[in-house]
Structure I
Amino acid sequence: MKKAIKKEPAREKRINDDIVVDAYDTWEQAMGWYYYLEDAIEFPFTAMCVKKRPIYPLKLKEKVDVVGLPPSEICEHEMFVEVIWNGRRFSVPLDQLEHAGRDKEARQAVADWHYWVRQGYRFG
């Protein structure tokens, strides 16, 4: 398991007060994240691959167009986004990508998810 990063009180508060607030089970936590991301991110945007995962074809530092969120049921255990890559549309884990645009709110939302994952937090 990866070492947790230093706690960020403001980010922890935002996550607890705005994203997973009143979530009583794993599904509610997942949907809190899903709707937070849906509200905070304006699609499409450009992202860069920052984490290689063997089951996904993206290479480190490769740029892709992120075009939306997949149906919510796909995000019940991990957050995914839909990308266009080599003319194909498919979903990849959000923690594999970094927002490469200027939209501050969207960059923060993606960074919040990365923080959650790096801290070792899970739904449940």
Structure II
Amino acid sequence: MGVKQDVQFILANGQPQWAILPYQLYTKLREQEQLITQLISEKPKQMRQALPVSLQGRLQHGESPIRIWREFKELSQAELAMQASISIPYLSQLEHQIRSGSKKVLKRIAAALSVEIDALV
């Protein structure tokens, strides 16, 4: 961290109970904590949506994003169809890119998969 770490400990029954540290080290730690908190609060959805490289390749080759996300989330077609309130045949047609879903349906599928709608189009 570049800050001298002269930390002192106050013991109770032989166990550390309190740590006393230089103010400069304390402020540096607080700044780092605030930065981490800010990064987490700004990007939680993107972090949840990280696909393994192997699945990203499937997307690049034109496979259905709905199918890839469903498989990644380990859901059957029946489970996803039920959660999105659509029929299994309709979901199958979406996955085989025979039909395109309405925005309303894609929003429900995205919600069921815990991804943003942009991940499905």
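The numbers here are math on the coordinates, done by the rules we state, and not lab data. From a predicted model like this one, the values you see are computed outputs, not experimental measurements. Cβ atoms are built from the backbone, for glycine too; each structure is taken alone.
Computing mean count of other Cβ atoms within 10 Å over residues 7-14 for each of I, II, which one ends up highest?
Once mean count of other Cβ atoms within 10 Å over residues 7-14 is worked out for each structure, I has the highest.
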request  = Give the label, chosen from I, II, of the structure having the highest value of distance in nm of label points 7 Å out along Cα→Cβ at positions 23 and 103.
outcome  = II
ask   = For which of the structures I, II does the calculation of Rg/Rh (Cα atoms, Kirkwood Rh) return 0.94?
value = I
key: Comparison of I, II - label where relative contact order in percent (Cα under 8 Å, 6 or more apart) is highest   = I
request  = Supply the structure label, taken from I, II, corresponding to helix-only ellipticity at 222 nm (-39500 (n - 2.57) for each DSSP H run of 4 or more, over all residues; to 500) with the calculated value -16500.
outcome  = II
message = If you rank structures I, II by mean projected area of the Cα convex hull in nm², for residues 15-86 alone, which sits at the top with the largest value?
response = II
